[in-house]
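Rule-based calculations on the coordinates, nothing more; no lab input. Predicted model, so just to flag it, every value in this text is computed and none were measured. Cβ atoms are built from the backbone, for glycine too; each structure is taken alone.
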Structure P
């Protein structure tokens with residue numbers, strides 16, 4: 001099964017329903033990946049406005 005990324009929050013997910021923002025707007029056309037362990041100290045998380053740890057896509061089309 002190909003992983004998808006949420007178009008709203010960019011979380012990488014397996015299903016169409018995003019567990020973080022509760023939307024059904026998933027896309028299998030995404031590029032790059034970043035893993036956030038501690039969003040409170042991560043500069044990348046601040047730039048991407050990520051508040052929770054997880055795997056995120058850099059760009060979702």
Structure Q
């Protein structure tokens with residue numbers, strides 16, 4: 001069974017999207033996959049500094 005990805009609309013400035021597309025091409029990924037990698041890195045950095053995020057808890 002494969003991964004299921006929940007659709008998530010994202011509103012961002014045109015320049016930001018264009019830069020993510022550029023980075024995606026540089027890394028041989030789609031812009032969507034490039035954004036996913038960036039989000040994973042952001043979350044990992046946060047958790048390294050503050051501890052694991054518990055999904056069921058309030059911030």
With helix-only ellipticity at 222 nm (-39500 (n - 2.57) for each DSSP H run of 4 or more, over all residues; to 500) derived as -2000, matching label from P, Q: P
Given a value of 1.4 for distance in nm of label points 7 Å out along Cα→Cβ at positions 29 and 45, point me to the structure among P, Q it was derived from. Q
Output the label of whichever structure in P, Q has the greatest value of Rg/Rh (Cα atoms, Kirkwood Rh). Q
